[in-house]
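Some structures to go through are shown next.
Just so you know, all these numbers are worked out from the coordinates, no wet-lab data involved. As the structure is a prediction and not an experimental result, all values here were calculated from the model. Cβ atoms are built from the backbone, for glycine too; each structure is taken alone.
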Structure 1
Amino acid sequence: MTTGDVSQSGKAKTPEIIVRRATEADFPDLKRILGETFASTWQPEITAEAARRYLETDVGGRFVEEQGLDFLVATVDGDVAGLVSWRDDFIDALHVSTRHQRLGIGRALMMKAEKAVQAAGHAQVRLETDSFNQQSQGFYKALGYEETGRYPDLEWESDLTTVAFEKKF
């Protein structure tokens, strides 16, 4: 919420969150969000070599270029504030910009993604996070996800542990 977002009664206004399909015009914002969440969430937890490799190979930028039109984005007051991506019954990315966190954007994106997964005929939705990310684990549990396993996270080559979650419909 930005300063000044107050109703005439003096109470904070709930931001209007719109979830829609991404367009190419959103790509710069999507890349910015992925960069923000990489810097704030993963970079402090992974090795310097893994971070260098991620940045040099532009993993986030390539992800947007290759799959961005399949993303759903959330906007707040016209600003792209978050994204969600999935394949089949697996949510492979949920990111909310740092300045838009705790406004219900992640929840709105997850609800739309879950509906799409269910409409495609899947009996559950699955996802993963890392064990250090207590915030995301709490978020997914609050949405009804149950932990189904833990295993070494090979993606970052940084001795992290992946936590798998599932929600049945």
Structure 2
Amino acid sequence: MQVIGLAGWSGAGKTTLLRNLLPVLTAAGLRVSTIKRAHHNFDVDQPGKDSWVHREAGATEVMVVSPVRFALMHELRGAPEPRLPELLVRMAEVDLVLVEGFKWEAHPKIEVFRAANGKPPLHPDDPRIVAIASDMPFPAASVPVIGLDDIVSIASAVRAHAVAAESIAWGSEPAR
């Protein structure tokens, strides 16, 4: 299982890029999964549903299963947020995992940069950025810069720079 991330500030277009990349990668015959880091208190459940009642009653994990899909929810209940390597080992085996967010973790990443976002680029301070998908040039960048709309080239960069999941280092806590 190979892993690569899409990292950038909120509003840079990571989700849009991921949505556009997935069909290109799956059309190439890859089985692709994703991990998305949310920066807020999110919920995939609805108040009143049985699974929500189970969680609210104190269950650590609740799995919901149907003939179409299953979902596993794990309540941290004050425990620290899991690091990327811990999450990767919970994933079913696929060819590629695209990680959206987790910009401070130690895995190779393609920076998603949009000038109108008004945020500074990440690549000058992150040696794990292997390419930049941007709507503006970065002539001094030490990694390839690819246009945000050049999905085929970005998909090629994803395939070229993804690494084995087991090679993702635990190391110390990520810098924030």
Structure 3
Amino acid sequence: MLDTLVTTAAGALSATAGVLVGGIVTRRAQDRQWTRDQQLAAYQELFNHYAKFTMELRRAHGDRRGWDYDWGEWSAALIGVSLVAPAEVAAEVDNFGRAINSFLDQVERGERTPLRNPLSPEEFEQARQAPAKAQAKLVNVIRRSLSNDHKGLPFGIGG
């Protein structure tokens, strides 16, 4: 009788421990998946804004017209990334932002504006090279942080 009781108690204890460990493992996996989903959404929003204002600015130079962009949305996208990005991605986002700021100095804030002195398509593309390189570097850091893709892409896409 004692053997049956000990065996039953050990089985119940093992089952309870298995349920607890399974719950912890499942919770951690769900937390990682939620974080990854939030990171992807933030990164996509950041690149979405980058593509929008870059294309709008390119068109403004081509059409010799003014343009406007809601920079509050850009700032919000940067803040969204800062909330969920690991440190190495956040550092690369900062480098990307600096490259964009330099780009804007060349194509909008200085003497070369779409209305006063528009850039040719070739000049615009040349000015866009630094942010394009920073974007490719950022994309690769993001890919590594999300999937352990250590090779990365040797080129940029979009922008």
*Looking at structures 1, 2, 3, which one was helix-only ellipticity at 222 nm (-39500 (n - 2.57) for each DSSP H run of 4 or more, over all residues; to 500) calculated from, given that it came out as -6000?*
2
*Name the one structure among 1, 2, 3 that Rg/Rh (Cα atoms, Kirkwood Rh) of 0.97 was derived from.*
1
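I have 15.4, 44 for Rg and Dmax of the Cα atoms in Å, for residues 18-73 alone, calculated from one of the structures 1, 2, 3. Which structure is it?
Working: 1: 12.3, 38; 2: 15.4, 44; 3: 20.7, 68.
It must be structure 2, since only it matches.
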*Check the numbers for distance in nm of label points 7 Å out along Cα→Cβ at positions 58 and 106 across 1, 2, 3 and tell me which is largest.*
2
